[in-house]
Structure I
Amino acid sequence: MEISNPIARNEKRPMLIAFFALFPLMFLSGTITPVEGMPPAMQYLSLANPIRYYMEIALGIFLKGIGWSILWPQFLAMVAIGSGLLAWSLLRLKNRLYA
């Protein structure tokens, strides 16, 4: 069965996509520079990055010792981004299976 119009037809293409996608995501997550020190446009872009929320949760728990009562908005943001990506991938799978 041949897949029509895939994003990547061989192994090299997803590796290159991941390479060029991971570096901007890491810069926007706050691991290299704090989000508060970024220009306002970059801060706004970082809201769509799930690594930002993961880093806030990890640093909050391990370094600051704060609990879920403070970190629940970050958790909900990660759930929302994950749910959106899951819905998008299920729609793409449905379109491929029934196309």
Structure II
Amino acid sequence: MVQRTQEVGIRRALGAQESDVLWLVIREGLGLVLAGIVVGIGAAVVLTRVVSTLLFGITPTDPATFAGMALLFVLAGLAASYIPAHRASRIDPMAALRT
């Protein structure tokens, strides 16, 4: 987020509210997380044939397991995005534009 300080400063100077900046950063972070989940589930479905002999008590493509892991990654991505988003929403426009 340090690399985008001037951009956020300009947005804030042009009238963006703190909540606008907060949601901008969170939305971008969650977009990356969702892209990773799609790629990861696709790879997992393909690779389940390799590890199917090591799985006990679940089927190789158990929907509950895939959904649970996807939810866990979304929550982790949300938590990881919130900290820089909160910091970005507090940027003083004038200080950001001076750097």
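Every number here is computed from the coordinates shown, using simple stated rules; none is lab data. No experiment lies behind these values; they were computed from the predicted model shown. Cβ atoms are built from the backbone, for glycine too; each structure is taken alone.
Observations
- Source structure (of I, II) for mean projected area of the Cα convex hull in nm², computed value 7.5: II
- Read-out helix-only ellipticity at 222 nm (-39500 (n - 2.57) for each DSSP H run of 4 or more, over all residues; to 500), computed value -26000, structure in I, II: II
- Highest-scoring label, criterion being distance in nm of label points 7 Å out along Cα→Cβ at positions 15 and 47, among I, II: II
- Computed 21 for relative contact order in percent (Cα under 8 Å, 6 or more apart) - originating structure among I, II: I
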